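Multiple structures are listed underneath, in structure tokens.
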Structure 1
Amino acid sequence: MKYRYLGPERLKVSAIGYGCPPFQGKLSDADEKQAIAVLHRAIDIGMDFIDTADHNNGNNEELLAKILKQRRSEIVLTSKFGNLRGQPWAAGREVEGKPDYVAWACDNSLRRLQTDYIDLYYLHRVDAKVPI
């Protein structure tokens, strides 16, 4: 596996990452078992850059938590926040990048992921109402 370095801290990550959108929605037991097997295989071959997000009520984070319990030290965990599309409580807003929301969203992701840190946490969509 080839690796790359991100940012001034030179976070080392596999050049090929694994995004978790396939885990969205309610999965059958068989589909969940297959998703977990795919993640284990990706890590086995050196793919350590695992990306998820809090959208769709965070169920993909909950599934990923099952892998993290066993293999957290082998993963560079990244997650995104701020994509509100489809959230019933969002009242027509599509993105949210306010600082107080960031802290709230991160706390909820950490709870769903059942871990105490996320290696790279970033805004899913730019919020034009919040200055960068």
Structure 2
Amino acid sequence: MDIPTPPVETVPTSRLFCSPSNPRLNDAAVPHVAASIRRFGWQQPIVARRSGEVIAGNTRLKAAQSLGMETVPVWWFDGTDLDAAAFAIADNRSHEFASWNDAKLAPLLEQLKAEDSLDGVGFTDDDLDALAAKLPEH
């Protein structure tokens, strides 16, 4: 199956706007996404309609704005309005079907904390302590 991959363009943040119909409440995630962007750079572009409406990446746009970024990477979504709504829902919903394997996660977080930092990964020292407390001794 040949699935087309659209080119990523660098777009001024002023050209984009968060979708007014976005049902996702994401303000609490903005500082975490900003920390991730600050640490790792842009690893996932924003998906937007050519009108500038963000379909997937409203939180990334808010994070970029909070960091004072003037441009962001964008993939243009050229589907119908209904396809755009469906993709936005799928993009937000799909992560809810996954869960963490705590026994594998804990050592990775411990290694990051010991050798580098937990900055930008979305877990705090307290999260790591709570996770370790749930696991049997190794």
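Each value in this text was obtained by applying a stated rule to the coordinates, not by laboratory testing. The structure displayed is predicted, hence computed values, not measured ones. Cβ atoms are built from the backbone, for glycine too; each structure is taken alone.
Summary table below
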{"item": "Given 0.30 for FRET efficiency 1/(1 + (r/R0)^6) of positions 29 and 101 (r between Cβ atoms, R0 = 30 Å, to 0.05), calculated: source structure among 1, 2", "result": "1"}
{"item": "Top of 1, 2 by distance in nm of label points 7 Å out along Cα→Cβ at positions 53 and 77, largest first", "result": "1"}
{"item": "Which entry (1, 2) yields the derived value 1.07 for Cα Rg over 2.2 N^0.38 Å", "result": "1"}
{"item": "Entry that produces 29 once relative contact order in percent (Cα under 8 Å, 6 or more apart) is calculated, selected from 1, 2", "result": "2"}
